[in-house]
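Before anything else, here is the set of structures, which you'll find just below.
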Structure P
Amino acid sequence: MADSIGARIRYWRLRRGGMTQTVLAGLAGVSQSYISQVEAGRRVVDRRSTLVGIAAALQVTVADLLDQPGDPTDPAKAGAADAVPAIWAALIEIEEGERRAPGREVDELTAAIEQSAGLRLRADYAAMAPLLPGLLLDAAAYGGTVLARVAYQASACLRHIGYRHLARTAAKVAVTAAQEAESPAWIGATRFACTQSLPMEAPELAARVADRALGDLQSTAAAQDVRQILGQLHLAAAFTSAVAGRQDDARSHLAEASREAASLGDPNDGMGFNECGFGPTNVGLWQMSIAAESGEHGRVIELARTVRPETLKATIRHQSYWLDLGRALAASGRTDREALVAFIRAERVAPALFAMNPIARDSVVAMVRRAQRRSVSEDLRVLARRFGIEVHA
């Protein structure tokens with residue numbers, strides 16, 4: 001059976017002087033039976049707050065438990081991980097204030113940035129990552145919103161392939177460029193990237209960062225692009241507040257995002273400013289994620305009936321819909337067959353991104369383990385193989 005979050009929890013628990021499951025459960029605020037089932041691979045830690053609590057109890061990082069960034073030779077990361085050292089070097093060069101002569105004219109660079117944006121929309125990070133070192137260095141020569149957009153793209157790519165610490169560096173480069181350009185929309189967008197790249201252990205900080213960005217942008221909120229970013233920041237603040245256990249704040253930010261979305265509507269092109277896709281559909285998708293984080297599995301299933309992710313062009317939003325629904329179905333006592341259908345849809349939307357998702361992998365592991373006493377369907381066998389999980393008859 002492939003490695004799992006549960007297996008890493010057990011490894012670190014035993015490294016902590018043979019800490020018992022009972023002690024770990026007490027420190028993390030969960031039950032001993034829950035820890036036992038997670039370590040056995042029969043349950044999934046699908047709430048960030050629980051993952052943070054277990055990591056703190058074990059005195060490790062959440063990244064340690066998720067095995068991120070993981071093995072760069074992993075086939076799922078082929079192409080993307082190979083480009084990370086060059087992306088890092090380019091970010092350091094830009095942070096140090098060095099600027100090379102651009103290798104491309106503005107029109108050529110703009111076309112390359114649009115190509116990268118298209119790959120991001122399709123969650124094709126393996127193809128996107130190798131473009132970023134050259135794009136970053138050329139964009140730095142022009143500065144302003146050109147650099148802000150490319151550094152934002154780099155932050156998103158790095159975060160999704162597991163390099164959250166470097167995603168934070170890219171986000172800070174993007175913020176600096178946006179501030180130098182004095183562009184309110186890009187300042188808001190890049191500060192949104194900052195909230196997304198903070199470590200999972202810092203939900204309170206992420207919520208405060210989002211709140212500060214919201215406060216700073218209020219005076220320029222008349223422009224549509226700024227309003228879209230304000231809405232995204234409210235969604236980020238709602239999610240991080242939910243992770244931090246601040247449910248009242250989460251509901252307040254969701255209400256603000258919903259009001260803004262109702263006024264703006266979904267973007268006509270399915271993307272909106274910086275491909276953020278803000279509108280009623282995106283709010284519904286974030287509501288599903290927040291309900292999942294809050295353990296409201298029935299609410300996730302209820303919301304899924306009203307959300308149509310295909311309204312938006314971003315593949316990752318489509319996959320988020322099916323992953324949240326699949327986890328909710330699996331956790332709510334429904335049959336694993338229903339959950340399996342959702343996970344298959346999530347995998348088909350973006351196979352490489354699905355294969356890199358540790359929560360998705362653990363969900364499949366748990367389904368395989370639960371099925372072993374009966375039988376494992378061929379669909380589940382195929383999905384398991386995506387993670388290198390061989391199921392023997």
Structure Q
Amino acid sequence: MFQSQSVNLDILKKRAFNLRWATVPEGVIPLTAADPDFPSAPEIAEAIIRFTRDRYLSYGPPAGLPEFKESVATYFSVKRNIPAKPEFIFPVDSAAFGIYLTCKAFLTVGDEAIIFDPVDFLFRYSIEAVNSIAVPFAIPPGSDTVDFAHLESLITPRTRMICLCNPLNPTGKVFNKEELLQLGEIACKHNLVILSDEIWSDIVYTPHLYTSIASLNEEIRNQTITITGYSKSYGLAGLRIGAVMASSQAHYDRLFEASLHGSTIHGANILSQVAVVTALNDCDYWLDSFLVHLQKMRDLCVRELNATQGFQCISPEGCYVAFTNITGTQKNSTEIYQLLLDKAKVAVVPGAKQWFGEGAEGFIRMSFATSEEILGQALYNIQHTINNL
């Protein structure tokens with residue numbers, strides 16, 4: 001399923017947008033947006049075909065299909081050890097919208113929310129979109145100690161939320177139970193909402209284990225809004241589907257009201273919900289094989305990047321992106337990005353503030369969710385270009 005012949009470049013060049021094959025110049029390999037180059041599991045397509053065969057594409061329940069809510073609740077209960085209730089879960093049109101929705105529901109003008117640095121730009125974007133203030137908290141790379149005393153020092157009377165991205169995009173850090181407990185205790189002490197983005201939680205490499213912060217204890221769970229999506233695990237980015245889970249009626253009501261799902265202004269696509277039900281119920285075999293392939297690609301990526309002059313890459317514990325320190329080249333992130341695009345014919349994401357915050361300067365990020373042949377060629381091009389500067 002994850003061999004070179006599985007990647008159909010003709011289709012990708014027509015359909016894979018968002019900085020990927022359909023948007024880069026001919027001959028450029030895009031290791032940019034974290035979206036797999038592989039087709040999704042066949043059962044997902046078959047489920048969508050079965051559903052559409054009757055040709056009735058009616059409105060669905062505003063709070064989501066019952067089978068969607070049940071499947072997601074089972075996933076959180078069985079795989080994440082959270083006593084999830086279907087009635088506190090509803091679908092949204094992406095995990096990205098789930099992040100924005102949680103900010104909309106729990107922040108007001110002038111409120112503050114703590115975000116990691118570096119982290120995906122969607123956190124800052126969502127907070128600022130509701131006229132609140134994003135307060136960055138530096139997270140060191142790899143397994144270096146996180147300074148939770150400093151985190152607590154950032155809390156002011158205007159702080160309302162801590163945003164947790166676990167595993168952490170772009171560094172690939174997977175937070176352990178002890179770290180999560182410290183963060184959760186701080187949130188409870190100061191009565192802060194925990195926005196837990198868990199879209200990457202299925203992509204964790206051995207020997208590391210994933211822990212959902214809402215699984216730690218009831219007090220922390222009651223402060224937590226859990227958000228996930230299905231683009232990273234199952235290749236469903238174009239279906240625009242995610243899920244939001246609360247742990248209390250009050251939080252659920254607040255989220256659902258802010259979502260505008262009840263008015264039909266917003267809502268999650270019915271076909272996308274059908275796809276997720278099938279993915280969660282029938283496609284573990286696909287995800288397991290994908291993880292085996294990804295771990296092999298991770299090791300290849302890290303090995304070759306660390307053999308490149310001026311590059312230093314810490315092996316990610318989760319996610320399928322490699323976050324590489326390029327300061328040894330004496331060039332900044334944007335200069336390396338441009339050099340690789342022009343000379344190596346490889347597109348990466350520069351560690352610019354607009355993408356990941358100020359803490360990303362001096363790094364580049366590249367996705368390795370592709371075939372060994374494509375990734376190997378891209379890494380050869382990168383190494384050849386940088387080593388011959």
Structure R
Amino acid sequence: MKNELKLRWLLLGTFLASVGNSFVWPLTTVYVHTQLHQSLTMSGIVLLFYSGTNVVGSYIGGRLFDKHNPQKLTMFSVLAEVVMMVLLMWQNGWPAYPLLLPVVGFLNGWLMTMLNSYGTRIHAHDGRFVFNMLYFANNFGMMIGTAVVGPMYQATHNRVAPLFAVTGIMYLFFLFVVWRCYRTKFAGPKRQKLRKAKGEKLPSPNMAIIWTFFIGIAIIWVVYNQWSSNMSVYMTGKGISLSLYSLLWTINGLLIVTFQLALSWLNRIFRNPYHLVYFGLLTFALSFSILLFARTYFWFVISMVVLTLGEATAFPTIPSIINELTPLAEKGKYQGLFNGWSSAGKAVGPLFGGLVIGAASYRVLFIVCLVLALVVEAAVFFVSHTTRKKTTRF
């Protein structure tokens with residue numbers, strides 16, 4: 001039995017889970033509204049429940065990772081995903097679909113937390129490199145999945161059962177990979193309890209930085225989700241086609257691949273990971289200042305490029321810092337909390353944007369997003385700058 005999981009198998013698992021995830025949630029709004037004949041408000045509620053259970057799954061998965069055999073926990077979640085895909089193949093009408101989808105959300109949160117937590121136990125590579133590659137694999141899978149799911153949905157005459165069948169087969173392959181390649185030495189709950197009993201407690205400076213990241217990432221995802229929810233309506237209202245809006249996400253995926261390759265090189269130059277977070281959050285905020293003046297498609301592309309640069313710099317670096325600041329006995333717990341807070345921001349984002357647009361305008365929404373991103377930047381800089389030297393690294 002191996003001491004630790006090979007990075008290549010972890011990246012393959014992350015890629016497969018991401019593709020499977022992107023086969024489910026992107027079509028929910030269209031499917032619920034056009035095929036199940038429900039209102040857009042009801043579609044939003046279904047997605048809200050999906051994201052809400054994703055938060056719960058992330059938290060529970062992280063807590064269990066620290067106390068039980070991670071391979072068995074991962075196999076359970078993947079096997080349960082296969083079962084859910086089979087159920088959704090046969091029961092995808094109303095109200096079966098909105099009742100089963102939150103279960104899928106719970107399992108996706110659980111599974112992604114397992115994969116992230118496995119990353120904390122890989123010591124053959126630098127922690128920042130591991131999390132950069134995990135972020136790359138996740139986004140590459142999402143790019144492939146979202147590019148394929150639309151044409152497949154049209155080719156199957158707007159039926160979701162074939163999509164769930166393909167996803168189920170993919171998860172079956174993933175289950176085999178987990179069974180064969182995810183066998184690592186497991187310390188067990190007794191050893192973990194012993195470590196805690198010896199006083200391995202999270203220091204206050206570590207806690208301050210970690211919780212600033214948690215709240216900050218939730219706000220950042222509220223802001224980010226305006227691109228995937230309300231921006232499509234805004235851009236089409238300016239005469240830009242939906243296909244050109246979709247092209248922005250292809251650009252986003254390609255740039256993430258490019259920027260991640262560059263980041264692996266930059267990590268060797270910038271030894272302080274906090275500088276990458278400061279740069280990423282500031283760049284992220286800058287993208288919304290560009291939207292205030294965007295009138296043509298060219299400026300929307302520029303805004304997406306700047307947004308992606310900030311995303312690719314800050315998003316994978318934050319969990320790697322959290323990994324360094326948490327003890328071995330609680331790494332899974334805090335990676336689960338990070339995923340949970342991210343999912344919470346994703347859940348609230350579309351509703352938040354809709355309320356601001358309804359009460360004011362898109363321009364006001366962009367200003368609010370800019371201000372929120374700058375507030376997160378200031379909070380992260382202040383807390384980490386004043387407490388970083390007092391932290392304990394694990």
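Taken together, the values in this text are just the output of simple stated rules run on the coordinates, not laboratory data. As the structure is a prediction and not an experimental result, all values here were calculated from the model. Cβ atoms are built from the backbone, for glycine too; each structure is taken alone.
State the single structure among P, Q, R that was used to calculate helix-only ellipticity at 222 nm (-39500 (n - 2.57) for each DSSP H run of 4 or more, over all residues; to 500), giving -27000.
R
When semi-axes √(5λ) of the Cα gyration tensor in Å, for residues 180-259 alone is computed for each of P, Q, R, which one produces 21, 15, 8?
It must be structure P, since only it matches.
If FRET efficiency 1/(1 + (r/R0)^6) of positions 172 and 236 (r between Cβ atoms, R0 = 25 Å, to 0.05) computes to 0.70, which of P, Q, R did it come from?
Q
Tell me which of P, Q, R gives 21, 16, 10 when you compute semi-axes √(5λ) of the Cα gyration tensor in Å, for residues 244-323 alone.
Source structure: P.
So if we calculate relative contact order in percent (Cα under 8 Å, 6 or more apart) for every structure here (P, Q, R), which label has the highest result?
Structure R comes out on top.
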